[in-house]
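Alright, structures below, take your time with them.
Coordinate-derived values only; no laboratory data. Predicted model, so just to flag it, every value in this text is computed and none were measured. Cβ atoms are built from the backbone, for glycine too; each structure is taken alone.
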Structure I
Amino acid sequence: MFGQNAPVITTRTARPEDEAALARLDERTWTPAVSPAPPPPPGTPFFGGGTRPEDVLVAEHDGVVAGYVQLGDGFDIPAHRHVAVIDGLAVDPDRRRLGIARQLVEAAVEEARRRGGRKVTLRVLGHNTGARRVYELCGFVVEGVLRGEFRIDQRYVDDVLMARALA
């Protein structure tokens with residue numbers, strides 16, 4: 001029967017008990033290709049410092065945490081409340097190419113819409129072509145490029161600003 005062996009991928013809001021799995025995922029997925037910031041030190045808690053479970057959507061693949069997307073608010077001013085920001089996206093390296101990233105991005109877009117958002121924005125490093133392709137497949141377009149914004153591994157890297165209108 002068709003689809004009988006298809007992976008089961010579900011998304012849901014994070015729970016406090018996901019903290020250890022999400023922190024491990026951050027440790028496993030950090031590379032200079034995905035972030036200009038230094039890697040999180042081992043043992044760094046995932047929640048805290050502005051990251052709350054209700055702002056993180058988790059993907060489970062066959063019941064195991066396989067990825068997450070963090071949805072934040074933009075600028076903390078009334079004129080910007082209609083904009084949601086994808087602040088982070090990670091997928092377990094052992095579970096890539098299953099459509100998890102795309103499903104997470106679409107779930108974040110739907111959550112932003114549910115919250116009354118009219119636009120979702122994000123920033124992605126110019127050399128992160130895999131993530132850029134996922135965002136484009138989800139309807140995001142480039143709205144700007146900050147050329148040479150970061151110096152990573154002795155190279156200047158662009159910061160690409162992308163957005164998707166919800167209205």
Structure II
Amino acid sequence: MENNIKNTGKFRFAGPQDAALILQFIRELADYEKMLDQVEATEELLTEWIFEKKKAEVIFVLEDGKEAGFALFFHNFSTFLGRAGIYLEDLYVRPEYRKKGYGKALIKELARIAKERGCGRLEWWCLDWNKPSIDFYLSLGAEPMKDWTVYRIAGDTLDALAEE
């Protein structure tokens with residue numbers, strides 16, 4: 001498996017011309033996660049927030065020049081470590097490219113980027129029902145954060161809180 005990525009896989013950072021492709025990957029991932037109805041992103045929003053405001057980055061893994069998967073990530077900050085980390089928002093490999101080592105290659109590339117940038121950690125969330133992904137992450141040595149619960153304020157609740 002590892003040989004496939006070494007022989008045919010390469011990485012490239014996305015540019016503004018990739019907004020439609022990024023949105024397509026996001027929609028494919030959301031469909032897989034049974035959350036397609038929650039996607040509000042548009043090409044225009046992605047262009048603005050990823051490329052103009054530079055709030056996130058995207059890398060693609062390629063097979064024979066074709067995008068097989070993507071990772072969307074951004075920097076967060078750990079006060080305890082005193083330095084930035086990388087937060088992986090989305091990782092997705094298209095079904096026809098799975099079992100070839102591309103998911104692992106993307107995680108390894110993000111780890112390399114994190115180390116190159118002096119980051120102290122790489123982290124992400126995973127849906128509780130997504131056993132294939134959980135098993136994959138555990139096989140890499142990732143540790144679930146069992147003592148932490150994710151909280152979110154969004155939508156109307158965010159609007160109301162901001163107006164108080």
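Given a computed value of 1.6 for distance in nm of label points 7 Å out along Cα→Cβ at positions 97 and 129, which structure among I, II does it belong to? Label of the originating structure: I. When percent of Cα pairs over 22 Å apart is calculated for each of the structures I, II, the largest result comes from II.
If mean count of other Cβ atoms within 10 Å over residues 41-48 is computed to be 15.0, which of I, II is the source?
The correct label is II.
For which of the structures I, II does the calculation of helix-only ellipticity at 222 nm (-39500 (n - 2.57) for each DSSP H run of 4 or more, over all residues; to 500) return -6500? Matching structure: I.
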